[in-house]
Structure 1
Amino acid sequence: MIRFLLTIAALAAAVPAMARDLTVMSLNIRLPSDGDGANRWELRRDLTTATIRRANPDVIGTQELFKRQGDDLVERLPRYRWIGVGRSGAERADDEHMGVFYRADRLQVERWGNFWLSDTPEVPGSISWGHPLPRMVTWAIFRERDGKRFALFNTHLPYREEDEAAREKGAALLAARIPAIAGDLPVVLTGDFNTVPDSPTHRRLAQDLTDVWIATPARKGPEATFHGFTGKPDRRIDWIFVKGFAPLSVTTIDTRQGALFPSDHYPVVAVLRRR
């Protein structure tokens, strides 16, 4: 009997741990603005926290994040940490970040960095292509507890209607940089792309990556994501793309408390399995 039990234990030790599915959230958190009135950050902060806690993502790509918002969230969600820099390249209180949050009890950051969507991507705060504000990508290589690794990229493209050419150039730069940084690792791309799926920007990204909303029939919630604190979304501009993952489900979270929302965008959450 002892020999039998030792054999079973040895076999169990030789079998790799089953990989756990990865839950990813993309969230334009909406910068803190007094002009948002009843939906200013101090009033929706707890609802945003509760929305994240309920979704329980392993990793979150945020856009429009100010440092104080990031610090507020990790204070209330102590299992999470976050990384990112201001889009100007300096650490200013009024600067937006492409902040990436992760469950520190599930994931380890091996390395991370940033590049700017411009003709000089290594120059912090650089702007090209005619749009008015710096646009950037924050990326990280994560190691899971079973030793498996993946790469996450998070971005926010220019917002004006006339910026479609700039968005497409940003998508092309992303498409070139992702394999250069990630190599053969599975990839997740989160972001507010400020354009619709029937656009040159989406088509460029879809050449190499899979849009999880399109790829899985297991969809919940409204398709459109931007609602401007109205609860009436009109465009699907928040996307999650993947490579090397099979999307199992995707949900647009339309949580609200009366007229109070976590953000002026609905968060998007995808459950992913390695191929």
Structure 2
Amino acid sequence: MKPAEFDYKRARTLPEAAEFLAAANGDAKILAGGQSLAPMLNLRLARPLILIDIKRAEGLREVAADDNVMSIGAGWTHAEIEDGAFEDPTRGLMPYVARRIAYRAVRNRGTIGGSLAHADPAADWISTMAALGATLVAQGADGKKRRLAADTFLEGAFQTRLGTNDVLIAIEAPRLSEKARWGYYKICRKSGEFANAIGVAIFDPKNRLSRVLAGATDGPPVLLQETAKALADQGSSAACDHVGTEIAAVLSGHDAVIRQLHVTAVRRALDALAVKPDH
């Protein structure tokens, strides 16, 4: 199929992209890598009147860092993250996740910011950034920046806290220490597909960080607070014992089979964390 008719605009700067969005009155879509949006256009699941291309807009590929946080421009591709094009603040987690997104052809063009803004609950970066406690930076037509917590960024399937005229411009990822360990596991029918369930576990005793997450829930990813506390206090084996009960509580509206997939994904993430040696 072919997409419905639309006007095409190429933004040279981020303020220009935001201005195009504001002028469109909600009838525009941002195009970065196009790996998520293009299929939806072709299937006519998305029918924007205006398509705004930001692939070459200035300011989307900047990297800045201090001792605690690294700011990563939203225009970096999955493949570049996989290949280590810039310093990894997460001790291997981000390259690991990037390497398992779809296929190399998709990773060559798809961008981290595009994936987050597209907001498919089954996509990897949504869960990864929420588990890290990252911050997402958006900019509107007035040039002002807004910082949004990644763990509350997704409001529902394909729905985010981005404003109508906001462009997602950067991700602020916390630096994990040399003592940090992590586990990431996703369940899908075959390699390269979107996940049916995602489990993420991050434990960084030096930074007093303990976070466990269930993702690909058909809605926002869910932080498992009791499991994370057990991980910090008693270790991964004890944390595994809490997963089933907490998943049953936070995903009570899901089918029992789906809940069990999430229990399995989270437990395997915790198992991976348990055997991963200190960096």
Structure 3
Amino acid sequence: MEKSRRKIIESKRIVIKIGTSSLMQANGRVNYQQFDRLAFVLSTLNQGDKEIILVSSGAIGVGLNKLALHQRPQTISQQQAVAAVGQSELMNLYSRFFAHYQQTVGQILMTRDIVEFPTSHQNVVNTLETLLAMKIIPVVNENDTVAVDELAHATKFGDNDQLSAIVAEICQADLLIMLSDVAGFYDKNPAENPDAVLYATIHEVTDALMAKAGGQGSIFGTGGMLTKLKAAKRILANGQGMVLAQAQDPALLFNILAGEKIGTYFIGANTEGGVGDE
């Protein structure tokens, strides 16, 4: 087995990121089956020899469903209100589904203060370390009710792809697995080009790769391939690894952590393999 894939198998502390579109149905309703599958897989891993941190989007998507709204409100204050309702419902869903598998979860809402201010940074690290020591899965999201551009200091991460990379950095994770609505990074949009080729391994996020990235994501999410590449670039700069894979069946995480070649693996050039390797 490749040396780089061996690193995945040996990973102990793992950050899992899942986006809004992977938690919602196409009609805007909550995908309860997805919550259940995710809870089962992460509980199994956490109750084994892994330390799991979940970075979850979904507050606004779940809030829209809860309030029977079919599109995002236009004003920031309205979006904050939807996020406030949605975050409460999101954690309620996670608590209920994880409880089916005797797994406790804890909520951490972050703003960019954890990057800018040493005390905030240390407080978050302390909380994460304590939760992990207690075998509790932290569920991390951005604090959308306060993280707006109009505030006096920088509070926004911009998107949860960036947040997941920052969480992986501050908790010194061995691996970030980003679950998305695509199976990995392709040389062109696979939805429009049946001959699109999946990159199995990427060692460097170059300008050429960034140029291949598409636009925005779904109406419920805010991310896109560009934000995932930016997150990967940060991960590589920290000497860490990241796997981008499809979220449709969270059980795929078992296969990824067994070293199977699934999705796109971002890892430093000092390991075996190369861009587009099979």
Between 1, 2, 3, which one scores greatest on distance in nm of label points 7 Å out along Cα→Cβ at positions 80 and 184? 3
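Have a look at 1, 2, 3 and say which one yields 16 for relative contact order in percent (Cα under 8 Å, 6 or more apart), as calculated.
2
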Given a value of -12000 for helix-only ellipticity at 222 nm (-39500 (n - 2.57) for each DSSP H run of 4 or more, over all residues; to 500), calculated from one of 1, 2, 3, which structure does it belong to? 3
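Readers should treat all values here as calculations from the given coordinates under stated rules, not as data from a laboratory. Bear in mind that the values here come from a model prediction, so they are computed numbers and not experimental data. Cβ atoms are built from the backbone, for glycine too; each structure is taken alone.
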